[in-house]
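Student: Right after this note come the structures.
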Structure P
Amino acid sequence: MGGHGANHDAMLSEADLLGRHRYGALTLETRACAGALATLGYREVEDLQAMADFTEKQPGVIKLGALGFSAGSATIIRGAARLPQIGTVVAEGNYINHYEEITAVAAPPQAIDWQIQRLVAVAYALTVGVWPGEVSPVWDLPAISPRPLLVIHGEKEMERTRGQEQFAAAGEPKTLWVVPGAGHGEYYKVQPKEYEKKVVEFF
């Protein structure tokens with residue numbers, strides 16, 4: 001699952017990589033592409049459920065794994081915590097908590113940025129029907145255990161995503177890869193050989 005607004009070919013490079021190693025891969029267009037409301041990891045869990053249900057019905061399927069980036073990563077973490085048929089999870093560059101992501105840029109209360117951040121959070125709550133602070137992948141990470149988890153964050157985004165804190169929240173077995181020199185979404189681009197080795201060996 002790709003990030004916010006990703007269409008079905010946003011992660012074709014990763015799907016092609018898995019395909020070359022004889023794994024099947026299913027991608028999708030996000031709700032935003034289909035003209036529906038994007039909730040950045042909340043209702044998208046229903047889409048992951050639909051993907052899992054569809055994939056399980058395909059011939060030759062033995063196990064299911066999930067790989068997601070950014071909002072797609074938040075979705076697969078939250079989804080895997082609720083869908084036991086997902087046996088392995090690769091989570092790339094996701095936020096730690098949606099409200100904290102909205103308010104990540106520090107600003108004093110009198111600043112317009114501070115006010116806009118809170119308005120965005122309220123608008124999300126009114127539109128989606130849940131407070132963004134309740135959309136919290138870090139709360140769901142422990143429930144993935146004892147299924148294997150690979151957490152990937154770029155070196156340049158670790159402070160923003162609080163990747164180390166997320167990794168600490170997860171149960172075993174778990175692996176953290178901080179990609180040297182990589183920013184948000186640059187993991188495969190910056191370290192293609194190491195990315196291939198780590199992801200393929202993990203699955």
Structure Q
Amino acid sequence: MKQYFTGFITAAVFTSSLFLFIGAKKRTIDSLTVRKISIVDNLGNQVGEIGSKRNDSYLWLKSQKSRKPGITLSTENNNGAIMISNSSGKGVINIGPNKNKGGRISLHKKNGSKVLEIESDNRGNGRLICYNHRQKETLFAGTSEINSGQIKAYNALGVETVFLGTDNNDAGLVGVNNNSGRLSAFIGINEIGNGLMETTKK
């Protein structure tokens with residue numbers, strides 16, 4: 001009787017150990033519902049977070065040495081956005097929709113001021129805009145309102161000085177302005193298809 005009881009206990013312990021071993025090997029979670037997940041390094045310092053705030057959701061990550069997030073993915077006002085920041089916490093790359101609900105990529109210098117922007121306009125045409133350190137537009141390259149290509153150059157004050165593109169008759173056109181934006185010279189095509197060059201004295 002004692003041997004039978006001992007054998008029963010041994011079998012029970014072995015069976016329990018087997019189930020515990022199998023359960024320990026299982027790494028799959030079928031369903032997990034949380035409001036926030038914190039990501040920590042091997043020292044327990046927080047380096048990331050996934051969560052929701054009001055009606056928006058977000059994910060941010062940072063290095064161990066940085067105080068502010070280096071990468072942020074978020075949704076705000078039903079729009080998605082990606083921001084990459086430098087070691088000072090200033091956003092240097094932004095990817096997301098613009099005010100026209102089209103795509104936009106903007107690059108910024110180390111203090112966060114914008115230097116380059118690629119986006120679609122309200123007509124769905126593409127454009128590229130460069131800015132100087134004063135946040136004045138210096139170069140525009142894109143599609144015009146008549147669906148043709150154009151390039152515009154501006155001086156340091158944001159005044160247009162050169163236009164290179166297509167006129168209303170789908171012919172080439174080059175216009176040069178003075179420092180106040182007044183047309184001084186242009187090269188184009190006249191109504192009968194001949195080349196035309198004109199300059200002004202003032």
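All of the numbers you see were taken from the coordinates with simple rules; none came from a lab. Everything numeric in this text was worked out from a predicted model, so none of it was measured. Cβ atoms are built from the backbone, for glycine too; each structure is taken alone.
Student: Here relative contact order in percent (Cα under 8 Å, 6 or more apart) was calculated and came to 18; which of the structures P, Q was it taken from?
Tutor: P
Student: Can I ask one more? For which of P, Q does helix-only ellipticity at 222 nm (-39500 (n - 2.57) for each DSSP H run of 4 or more, over all residues; to 500), calculated from the coordinates, equal -4000?
Tutor: Attributed to the structure labelled Q.
Student: P, Q: which one has P(r) over Cα pairs in 10 Å bins from 0, in percent, as calculated, at 9, 36, 38, 14, 3, 0?
Tutor: The read-out was computed on structure P.
Student: Another one. Which structure, out of P, Q, was distance in nm of label points 7 Å out along Cα→Cβ at positions 94 and 174 calculated from, if the result is 3.6?
Tutor: Q
Student: Comparing mean count of other Cβ atoms within 10 Å over residues 78-85 across structures P, Q, which is largest?
Tutor: Result for mean count of other Cβ atoms within 10 Å over residues 78-85 over P, Q: largest is P.
Student: To continue, here is another question. Quick check on the output: 9.4 is mean count of other Cβ atoms within 10 Å over residues 38-45, derived from one of P, Q. Which one produced it?
Tutor: Matching structure: Q.
Student: Continuing with this model, one more query. State the single structure among P, Q that was used to calculate Rg and Dmax of the Cα atoms in Å, for residues 70-189 alone, giving 15.2, 48.
Tutor: P
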